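Each structure below is given as structure tokens.
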Structure P
Amino acid sequence: MIIIADGGSTKTNWCLLNNENKKVYFNTEGYNPYFVTKEYIVESLKKNLPADLDLPAITEVNFYGAGVHNEEKAGEIRDAFAQVFTHSKIFVGHDLLAAARALLGDKPGFAAILGTGTNTCIYDGKEIVSQIDSGAYILGDEGSGCHIGKKLLIDYLRGYMPESVRESFWNAFKLTPDDIQENVYSKPLANRFCASFSKFVYEETSDRTYTRGIVKQSFTDFFKNLVTHYPDYQNYSFNCIGSVAYSFRDILEEVAGEHGMQLGELVRSPIDNLVEYHVEHKS
């Protein structure tokens, strides 16, 4: 039996594939090595993996994760997993490679992630051949749930938010400015905290002009600072994985069109396509 897992900063989607290719899906939290330690990952896996999961029978684990930017970070994940999946060969790859394989299979093209964080690349059908660093949630991650959430929180702190939205925000969260500052600057996983407010932006109906404006500006920043810096980017379709891209796809299509790109594949989660990729490429 093998496992394929797609891990964002907030959530990991898992699929167990048995010897008859029957699929069993489950979820855990995300394991971005920039935000959690090896010890944390081990304890979380032991606590959150299904109780009836037959660990000794699993021969292979393929984990694609946010924050796996280099061999050092991949090694941290691999070492943690090896303490849980003790009978398994473990592959750890970047979540951007998962996105490219899920969206494009063996075809070359442009692939992106717009979820809690942001990532982009050019893929040659096998490997990522060009990637601009997103800068992560403090320096960049334009277009992401975290970026959208930060824009909302800044408007709230500065008093720029329309009164109707401000009232809805207070009723939903009861957060004072001090609460927000503490969650962002003193507590762990500030990226998840900021990204959680993108759901409010999606659901808030009292002033659609305002909320859509936040999302459009965030996507515009994403194209201006990342996408348009790829040579010949307009020759590609815009293919993207992630809940933010999927939820705000109408605005994303509008902004992509304004930058000369047509929308291609748009998928909330890559796990199904990624499983099919691994089925097709079984040795």
Structure Q
Amino acid sequence: MRVAITGSSGLVGTALISHLDSLGHTSVPVVRRAAKPGEITWSPSDGVLDPGDLEGIDAVVHLAGAGIGDKRWSDDYKKVLIDSRLDGTSLLATAIAACSDGPKVLLSGSAIGYYGARGDEQLDESSTPGTGFLAQLCVDWEEAAAPAAAAGTRVVLLRTGIVLSADGGALKKQLPLFKIGAGGTMGSGAQWQSWISIDDEVAAIAHLLAADVEGPVNLTAPNPVTQQTFANTLGKVLKRPTFLPIPKFGPKLLLGSELAENLLFTGQRVSPTVLLGDETFTFRHAELEPALRAILGK
């Protein structure tokens, strides 16, 4: 398959290209700069994407969007988060709909933030959306893909959890503290963390390119854990103590109250029900400790 990929230089995009190449697919990065051979140029902020560039493309994996945890959630940065997702998704979906021989599949990014802060409630793809900024952002993000679905494209909404990788994301940010024995439970530690290894993330995306699936799919491992369990397990793998609790006021001072609360002190207990019901897909890392050992070479 010829697969166009937005967000191709990000953590998941980079790993996905490598994985697709290993399977014999042809990856076509969609970039904001001038395109090199084998690439496609677009500009979501300017509404620029030539539908003709998508002719002959079999599928699109849409991963682009400003980083949720990259900056404090000022009003200006919230607008960046919204525009980078809605503008790009709408532009892409509209361009796909305008093609005569374009992509038959769109795998469009979303996140488990869709479910909002739900405590111990067990959530799957049939669960209702939650409330708050992240939940509404995900709802609008998913709705922006509607033009492609209306045109007959199979659209899958990738509700991704916490992607674990030594090369980036949340785990890489935590490692320095944990390696010196200064990592520990954040807040109460009772908040759920629905995680997925980078290997399973890209394997699931590749699987969904050809699977008979549409609509939302949770990209999370089958066994979410509380934050306290995550911290203790990471400490065990690194052979470092995790007895130092991290009170809320520190991260809130560093990140801002709203961002810290949403990313660190609340969570979702999510089941990947769609993938678990697919007999042709198997999680490589279903349990946290073996996943961390594989990721960190421990």
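Bear in mind these aren't lab numbers, they're just calculated from the coordinates by the rules spelled out. Since the structure is predicted, the reported quantities are computational estimates derived from the model, not experimental observations. Cβ atoms are built from the backbone, for glycine too; each structure is taken alone.
Computed quantities for the displayed model
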item	result
At a computed -13000 (helix-only ellipticity at 222 nm (-39500 (n - 2.57) for each DSSP H run of 4 or more, over all residues; to 500)), which of P, Q	P
If semi-axes √(5λ) of the Cα gyration tensor in Å, for residues 5-92 alone is computed and equals 24, 16, 10, the structure in P, Q	Q
Highest-scoring label, criterion being mean count of other Cβ atoms within 10 Å over residues 101-108, among P, Q	Q
